[in-house]
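Any read-out appearing in this document is the output of simple, stated calculations on the displayed coordinates, not a laboratory observation. Note that the structure is a prediction, hence the values are computed from the model and not measured. Cβ atoms are built from the backbone, for glycine too; each structure is taken alone.
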Structure 1
Amino acid sequence: MVFQDIDIAAITAVALSPQEDTIVFTTSSGQLIKVMIDLGRPNEGQKYEHLISSFHSKQIHGLDVCLKKELVATCSSDRTVRLWSYTAGNMFASDLCYSSEQEAHAIAFHPSGLHLAVGFSDSVRLMNILDRRLVTYKTLNIRECREIVFSHGGHLFACQNDKEIWVYKFYSASIPQHFKFIGHNQPVKRIVWLDDDTGFVTCGQDATINVWKLYPPAGEVGPAWSFKLASKIQFSSVACF
C-alpha cells in the first residue's frame, strides 16, 4: 500500500527532522509518508512507511463502529473500504483496505463484528471479515444505496432503495414482499431501528419523518406515524431515544 500511495501521487510538501535522520512528506492523495535516512550513506535503500496510517484519499461517505470489537469501518469515493482498529491507548491504525471498481456510498457493521454490508454504485454486497481480508459472499440488486442499518439483534438489516426501504433477513439474505416499505416522496436519508427491533424510523428529502412497524395491524398500509414540515427545510438525520 505504501508504494501505491507514492507511485500514483505527486509529492506536495517535504520536511526534514532537526536530527536530519527522517524525511516526512505529503502526497496529493492525502497520505503522510516518512522515510529514515542516513546522510552519510545516501545511496543505501530507504524504507518508506506511513507516519501514522494510510488514509482515504477522497470524501468519506459511510462510517460505522463495531460494538463488540475495537473496529471502525469506513467507505469512500476513492473506491475503497477500510477497517480501522483503536485501543485504550488512543492508538488508531488502518487494519485492512479493500479496493473496488465501484464507488461505495454506505457501510454497516453486523453486531457480531464478523460481517459488513456495503452499498456500492451497482449493488449491496454482504462481506465476511476474514484474516485481514473482505470476501463478498452475497450480492443484492440495489443500486446507489446510501443508507444501510442492521437491527440491534443482527437478524435483519434495512437498505435505502431510492424512496423505499427494503428490510432483508440477514441469515438468508431474503426479503419478504411485505418488507418493502413505501411512503416517502423523495429519497430516504436516514434509517434508525427501534430499540426492540419491531420497526424503524426514517427521514427523507421530502421533509418527512416516518415511523414504520414490521408487522402492522391487519389492514393498515404505510407508516404507523408520520410528521411533515410545512416549510422547505429538509431533514438530514434522525435519532431515537
Structure 2
Amino acid sequence: MSTLLDIGTDALTSIGQLGIGQSPSAEQVAQVLRVSNRMLGKWSTSRFMLFVINTRPFVLVPGTQDYTVGPTGATFTGTRPTFVEAAQIVGPGSAMDLPMNILDKLKWGAIRDKGATCSADGLPQDVWPEYTNPNLAFHVWPIPSNACTIKLGTWEQLQVFLTAFDLLNFPPGYEEAIQHNLAMELCPWYDMPVPPTIAALAQDGLSQIQRINAQSFGGSLEASQTLSAPNLSAPPQGPPPQGTGA
C-alpha cells in the first residue's frame, strides 16, 4: 500500500521535477500534502467521486428541534458530513424507515408554526440541513415527542492526510487517479503547462472512478453531480396559510 509521499514522488517525477530515484525536498513534501488535501476536498463535493454514501443514524431528543454534527457538535460529535442526500425517520421499536422531506432555508422559513410538536406516536416529517462550519446543523419539524431515530444519507469528506507518510485508504483505481491528477495540479506551481499525456491519464482515472461509483449508487454520469438533494423540491409540510379554508 502506498503512502502519500510515494504518490507525490511519482507525480513530481512524471512532470520532470524529480529524477528517477531522487527524493523530494522538504518544501516539495509540504507542497504535496497541501495540494493533495485541497484536491480531495474538491473531489468530496462531487457525488460520483465518492465511493460510498453513508447512512448515519441519530437518536432525536424529545422536545428538541435543533441538532449539530461535527468535531465540536453540541449534540453529536464526529466527522462533519459534506452533504445530506436523503433522510428517513424510524419510530421507537419500529423497523420501518419512513422518508422525510429535505428542505432548504426558504422552505424551512415558510413553515409558520415551527414550534409544533408531534403527537405521542407521531414522527417529524421535514428536515433542514444547515451547512454551517465546522459543524453541520440540522433542524426537524414537527418537534419530536419521543426518542425516534433519523437516518441521514450523507456525503463524507474523502481521506484527509495529516502527514506525507499516511497510507492511502481508497478502493482500487483511486491511487492512479490521485497520482496523475496531483501531477496536473502541481504543474502551475512550476510554471509549466500540463503535459498532454498526464492530462489524458488524469481524465481517464477520473472517468473510471465515476463510472464505478455511478453503478454503485444506481445513478448515471448524466445525472446531476452537484450538491443538490433528490427531494429538495418537495413542498414543506407546514400548516396551510390562514384564510384558505383548509
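At a glance:
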{"item": "Among 1, 2, which structure scores highest (criterion: distance in nm of label points 7 Å out along Cα→Cβ at positions 32 and 72)", "result": "2"}
{"item": "Given 3.6 for distance in nm of label points 7 Å out along Cα→Cβ at positions 24 and 120, calculated: source structure among 1, 2", "result": "1"}
{"item": "For 22.5, 79 (Rg and Dmax of the Cα atoms in Å, calculated) the corresponding structure among 1, 2", "result": "2"}
{"item": "At a computed -9000 (helix-only ellipticity at 222 nm (-39500 (n - 2.57) for each DSSP H run of 4 or more, over all residues; to 500)), which of 1, 2", "result": "2"}
{"item": "Structure from which 3.9 was derived, distance in nm of label points 7 Å out along Cα→Cβ at positions 48 and 64, options 1, 2", "result": "2"}
{"item": "FRET efficiency 1/(1 + (r/R0)^6) of positions 16 and 80 (r between Cβ atoms, R0 = 35 Å, to 0.05) - structure with the largest value, from 1, 2", "result": "1"}
{"item": "Structures 1, 2, by volume of the Cα convex hull per residue in Å³, for residues 112-175 alone: label with the highest value", "result": "2"}
{"item": "Structure (1, 2) behind the derived value 3.2 of distance in nm of label points 7 Å out along Cα→Cβ at positions 152 and 184", "result": "2"}
{"item": "Answer label among 1, 2 for the case where relative contact order in percent (Cα under 8 Å, 6 or more apart), calculated from the coordinates, equals 30", "result": "2"}
